[in-house]
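Here, each number is a calculation from the coordinates, and none is a lab measurement. Note that this is a predicted model, so its numbers are computed, not measured. Cβ atoms are built from the backbone, for glycine too; each structure is taken alone.
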Structure 1
Amino acid sequence: MVPVMGGTDKDTATVISTMLFISGITTILHSYFGTRLPLVQGSSFVYLAPALVIINAQDYRNLTEHKFRHIMRELQGAIIVGSIFQCILGFSGLMSILL
């Protein structure tokens with residue numbers, strides 16, 4: 001997906017290494033504070049559909065400079081907002097009502 005976003009090989013390497021690093025951090029946190037089971041946390045492919053919508057948005061089609069940076073910031077913002085919403089649902093107990 002990084003080449004579609006206008007990224008270079010260096011950007012691809014940065015995205016992959018960041019994903020592996022964060023997966024390791026979440027695995028350690030889950031082992032100590034979560035269910036304490038030896039689970040390996042990895043990346044999810046759930047974000048691909050919204051990411052493709054953001055990548056193909058009309059606002060970014062004509063960008064020539066820093067296209068990867070603009071799209072990555074948009075994706076990060078969307079993921080942050082989604083995770084905050086998910087935390088609110090979990091901590092408030094609304095998730096048990098919805099399920």
Structure 2
Amino acid sequence: MTENLVTDTTFDEFDLPEPVRQGLQEAGFTHCTPIQAETLPVALSGRDVAGQAQTGTGKTAAFLVALFTRLLTEPAHPKRRATQPRALVVAPTREL
């Protein structure tokens with residue numbers, strides 16, 4: 001991999017809930033990778049995203065940051081039962 005692993009875009013530039021922001025900071029993440037910098041604005045606006053990047057560049061983290069943000073900021077449907085999931089993550093076995 002010859003491209004930069006991080007960009008000048010920081011996670012603080014996004015309107016993330018405090019628990020998400022704190023988790024990123026505690027894990028040592030301050031700056032986005034290129035795939036994160038490109039996809040987070042789209043995903044956080046509620047639109048679908050398709051992206052391709054090399055293994056280890058933060059695709060899963062970008063997906064989870066957007067997912068956790070949505071779960072923390074958008075209320076569950078009023079008719080949702082407590083036993084019903086609010087998100088479904090389908091991932092290849094190697095990601096688990």
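When distance in nm of label points 7 Å out along Cα→Cβ at positions 13 and 61 is calculated for each of 1, 2, the greatest value falls to 1. I have 18.8 for mean count of other Cβ atoms within 10 Å over residues 37-44, calculated from one of the structures 1, 2. Which structure is it? Computing mean count of other Cβ atoms within 10 Å over residues 37-44 on every structure in 1, 2 gives 18.8 only for 2. When helix-only ellipticity at 222 nm (-39500 (n - 2.57) for each DSSP H run of 4 or more, over all residues; to 500) is computed for each of 1, 2, the one that comes out at -11000 is 2. When Cα Rg over 2.2 N^0.38 Å is computed across structures 1, 2, the figure 1.31 traces back to 1.
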